[in-house]
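Scrolling down, you'll hit the structures one after another.
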Structure 1
Amino acid sequence: MSAAGRPPAVQALAFDTYGTVVDWRRSLLAALERFGERRRVAVDWAAFLAEWKAAYRPGLDRVNRGDAPWMTVDEIYARALEALLPRYGLPPDPADVAELTGAWRRLAPWPDVRAGLERLRRRYVITPLSNASFAGMVHLARFARLPWDCVITAENARCYKPRPEVYQTAAALLGLRPADVLMVAAHNYDLHAARAVGLRTAFVPRPEEHGPGQTTDRAPEAAWDVIATDFGDLADRLGA
């Protein structure tokens, strides 16, 4: 809840997606294990996924700095996979790379998400604001049955969060002032960046996002406008 004890007066909610809306790690581990069973290979898929995911932020940062041309997250993950597969004794077959990269479009939502979003949508415009590709978010919404009113991603801004242009683009596309948009995320860095350009902020922790022993983003790092336990609690706090 806000410091004044009232929900912030906003018109739209923008949601970080990977980790906040969908349980990417558990979903991808299941996809990798199925892949391994079909290929009859024994791999430490948790270690494999950790290495694969570790390519995400450096890839985004290279684009944001101008050290690499614009490329979608799909391309970043595909390139990382081409380098990673041989290190685990697997050929970088293009069909396998496409299949595994496509698994990022087939992720299960956290249990509270669909019902919470349906409640929130009755009162607010709701959209993802993800570093995913536009196509990736569209396919994920269909797979996970996420009831977005529209889809906005970093691809609309041609740069990645936490660059301010991403948050500013979202507000502009919605025809709203930044203060009319509430950024919802399980990651404190995302909220710091959103607040810096005038968006309101809501923290919803996902303490199991990174698996057992997660130490990051278990608690709010600032006095965000709203702090909720899950999307149902977020709807309660916003009067939805």
Structure 2
Amino acid sequence: MDTLLECHGRMAGLLGSDAEPVEVLRRAEEHRWYWRPERVRVILLAESHVRTTPEELARTIALPPSAPADLPRGFVRLVYCLGYGEDDLLDRPLGSQSNPGTWQFWRIFYSCANLVSDNTDFAPLLKSSTPRLTERVANKVALLRQFRDLGVWLLDTSPAALYSPGGWKPPQTTRKACLQVGWDYHVRQVIENAAPSHIVCIGRGVERALGDRLFKVGARVTLVPQPNAHLTSAEHHETFLEYNRVVRRANALA
């Protein structure tokens, strides 16, 4: 059974005209599955990718020398896609919508693989600190490889986008229903097949939507705040340390 197709149909019924075509979901899955670890130890469970239009889906990525030759080249607003946040990698501009990427998740990826001292540790991944495109993208590719080698995999509870670059998001009740449908009809099966030892649930919105569902998989669950949560610098730093502790613990048990 094509669980992604069924899941999309059910979420389209909830999102109505705001639903993306199923081709966007498949594109996101293509990037996500490319970076799936051979042995999944930790799953980072987020909410969703960012809404991608059919016009944006037509953009392709010019792969830099540092990227694997078989890397997916289609654009989608997902952190695993190198073109998201990197306009100069795209064959043509996105148009009126900006392409900021989700730099917050690059910081999460880095903290999973490295012990963070302060925010300057993230400099190799940021345009403001590493303006040279080839160097910055090479750093991102190296981090993705390290992330995968550690057995860490990012999944979204809702395979359909629940946010857009312009600030759109559906009502809270709809978002909750989409998270539950995404879990029940697709993501739970993916996680059970991966059999991770640990799940890091990113944000209370995911935790509240899933409730007991999250704990029935059998993996150890850790809850961390959303990366854009209003926290002190010390609290954000502690969250980075928690990501690193989870990954180190999971690899020690492997």
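Where a number appears in this text, it was derived from the coordinates with a stated rule and is not lab data. Predicted model only: the values in this text are computed from it and were never measured. Cβ atoms are built from the backbone, for glycine too; each structure is taken alone.
Please compute mean count of other Cβ atoms within 10 Å over residues 152-159 for structures 1, 2 and give me the label with the greatest value. If you can, show how the numbers build up before the last one.
Working: 1: 20.8; 2: 25.5.
Of structures 1, 2, the maximum of mean count of other Cβ atoms within 10 Å over residues 152-159 occurs in 2.
Taking 11.5 as the value of mean count of other Cβ atoms within 10 Å over residues 128-135 derived from one of the structures shown (1, 2), identify that structure. Intermediate results must be reported in sequence, preceding the final value.
Working: 1: 23.2; 2: 11.5.
It was calculated from structure 2.
Hey, distance in nm of label points 7 Å out along Cα→Cβ at positions 120 and 144 derived from one of 1, 2 reads 2.9; which structure? All intermediate terms of the calculation are to be shown ahead of the outcome.
Values: 1: 1.1; 2: 2.9.
Only structure 2 yields this read-out.
Next up: Could you tell me which structure in 1, 2 was used to calculate Cα Rg over 2.2 N^0.38 Å as 1.02? Present the calculation step by step, with values, prior to reporting the outcome.
On the way: 1: 1.02; 2: 0.96.
Corresponding structure: 1.
Now for a different question. Comparing Kirkwood radius over Cα pairs in Å, for residues 64-111 alone across structures 1, 2, which is largest? Show your work: numbers first, answer last.
Values: 1: 12.2; 2: 11.7.
Comparing 1, 2, the top value of Kirkwood radius over Cα pairs in Å, for residues 64-111 alone belongs to 1.
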